[in-house]
Structure I
Amino acid sequence: MSTDQQTTTIEQRIKAIFNKVLDIAPEEVKPDDKLDASLGIDSTEMVEISVGLKKEFGVPIADNEIKKTHTFNEIVGILRTKGAR
């Protein structure tokens, strides 16, 4: 594993998924951003983000567990609770 992979945080990995799905720069995502209000995520994008999180972290996520009304930090917390590293 390269040094870059070792130092990639959960937050950075989530931001990379947001970047892929929403085409927004990682630095544009703030910790308290609500996905719907701040980032304008629609339901189709939310499904894509949930699928991306499941694949990236290998943790079970129920279909409606990650909601558009969550903040970025709430998603980080949910993934950590599930054992994501």
Structure II
Amino acid sequence: MNTKLTLKLDKAVIDKAKEYAQSQKISLSRLIESYLASPISKQNKDMEISPLVESLSGVIKLDKDFDYKKEYNDFLKEKYN
């Protein structure tokens, strides 16, 4: 069942959200619904992936044996020494 909801948000935020939703080919209502549903559906293993996460999937290709914890640790050691 769909129900109408009225929100008061900054106009710039609304404009950017509309642009983003349009670029993802979804409605602003669907974008907000996905965002609001995310924290309450963490138990659901079959949850829908948000458009933002889906757009980021596969951006970085890493080797199977890549140890990101070691790499990050090495980075921090170099940064702060």
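Out of I, II, which structure matches 12.1 when mean count of other Cβ atoms within 10 Å over residues 33-40 is calculated? Structure of origin is II.
Can you tell which of I, II yields -0.80, -1.04 when log10 I(q)/I(0) by the Debye sum over Cα atoms at q = 0.15, 0.21 Å⁻¹ is derived from it? Source structure for this number: II. When distance in nm of label points 7 Å out along Cα→Cβ at positions 9 and 57 is computed for each of I, II, the one that comes out at 1.5 is I.
Determine which structure produced the value 1.6 for distance in nm of label points 7 Å out along Cα→Cβ at positions 49 and 65, calculated from the coordinates; the candidates are I, II. Derived from the structure labelled I.
Could you tell me which structure in I, II was used to calculate helix-only ellipticity at 222 nm (-39500 (n - 2.57) for each DSSP H run of 4 or more, over all residues; to 500) as -15000? Computed on structure I.
The numbers here are math on the coordinates, done by the rules we state, and not lab data. Every value quoted in this text rests on a predicted model; they were computed, and no experiment measured them. Cβ atoms are built from the backbone, for glycine too; each structure is taken alone.
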